[in-house]
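What follows are several structures.
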Structure I
Amino acid sequence: MPLMNDPAKAKEHFEAKLAFTTGPMELEHMMRDGEVNVVDVRAAEDYDREHIPGSVNLPRDRWKTHEGVTKDKTNVVLCYSIVCHLAARACVELAAEGYSVMELDGGFKSYKEHKLPTVSTPLSKQLQKSVADLRAMADEIRAGVQRAGNDAKETWAHLEPRIERLEQDAKNGTDAAAGKLRDAAMDLRVALRTLREKVI
């Protein structure tokens, strides 16, 4: 005997599917008409590399902030692919806070497969974010210097001017800042390890 689904349950299921999920082409039309707010919950580095134009990035560690989420429109949430459940989890959390949400079927991978437009975060913005991370590391090193005494101050002294120059380069958006950023990050890691050894 062939498998027969209950038509009433099928109707209920697909009505819910239509209400709470959308496909890439439908999303593109809704975005063009200004009907939705697109929330990308992938990691920041993946978002920076490539994302849907006009979307906002809300990685998992920032879900509680609700940054970029709105109560004025439906928030279409996406993650990596059909096998990724980050978007569904984010929708549960956001819906619990009173936000209207939908999930993009197939995630960013499906959107790309439909050859729809994408953009990357400009280098200058990526650098500014990286510089902010470096400054946080610098604060940690400063705290280590205070705990470790005068000997450790030398470890910090040669790094501070480099970080300040890097920060200025990032503000100016120069490509040269990328190499300096890598060098400074490496030096900071070494300095931090040295300070930890002194403190311990």
Structure II
Amino acid sequence: MTNLTIAVNADTQDEIYGASAVDWIDLVTATDKLIFSDETDAVKDGETIPSEAEYNQAGTLISAIADVEVDKCFLEDTDAGLLKEIHNFGANKQYVFACIFDGAVASEPVLELFDDDELDSIDLFSLGNGIASNSWWRGVVTTDGLPGVDWAGDKLAGDAEGHFLYLNDEDGAFAVAKNLYFNLKVIIPAGTENSGLELPVFCVKYTTN
């Protein structure tokens, strides 16, 4: 059976998973979280895991007249008890988030976002409040190269075509172990009237023989 490891690059270097002296961290998916926020004295690289109140104080300020791109992504590393910044989040970088498969898969892995672990609805404001095309989440596959300067990506929400990522760049299943890469950004639309702490679920789906 093929196993999946999901990892994040907490280094400034844009290098492949496993590269020497590059701080790739394997996620403990049961407890680790990704935090999308601005930075404060309490919410920044190397700080102990903040309280909910401290996270709220670091929330991104929305605008009535312009879209706002969320500035920072952190790993809430529960093993270390620390925040680790994902420095290349949202940038023109290739090796930021990784899915490491230790063997063959029978279907192309996809990345989908939902509002809870039942994986059947997208009823969060950041996921478009039920309308995938209104999602704030953007994703781009970088397995085969850089995403490009000011990349737009796909709006991610649910499992409708065009709103999830084919992590192998639509090249299908593969017969040997392979590492797949992607990047993310969050863009809050101008005039958004709803804010707060939301907890979308990231899901990587694939089948094996």
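Tabulated data
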{"item": "Per FRET efficiency 1/(1 + (r/R0)^6) of positions 45 and 189 (r between Cβ atoms, R0 = 30 Å, to 0.05), the highest-valued of structures I, II", "result": "I"}
{"item": "Entry that produces 1.8 once distance in nm of label points 7 Å out along Cα→Cβ at positions 165 and 181 is calculated, selected from I, II", "result": "I"}
{"item": "semi-axes √(5λ) of the Cα gyration tensor in Å from the coordinates reads 45, 19, 14; which among I, II", "result": "I"}
{"item": "If helix-only ellipticity at 222 nm (-39500 (n - 2.57) for each DSSP H run of 4 or more, over all residues; to 500) is computed and equals -500, the structure in I, II", "result": "II"}
{"item": "Origin of the derived value 26 (relative contact order in percent (Cα under 8 Å, 6 or more apart); candidates I, II)", "result": "II"}
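Read-outs throughout are calculated quantities, based only on the coordinates presented, and are distinct from any laboratory measurement. Bear in mind the structure is a predicted one, so any value in this text is a computation, not a measurement. Cβ atoms are built from the backbone, for glycine too; each structure is taken alone.
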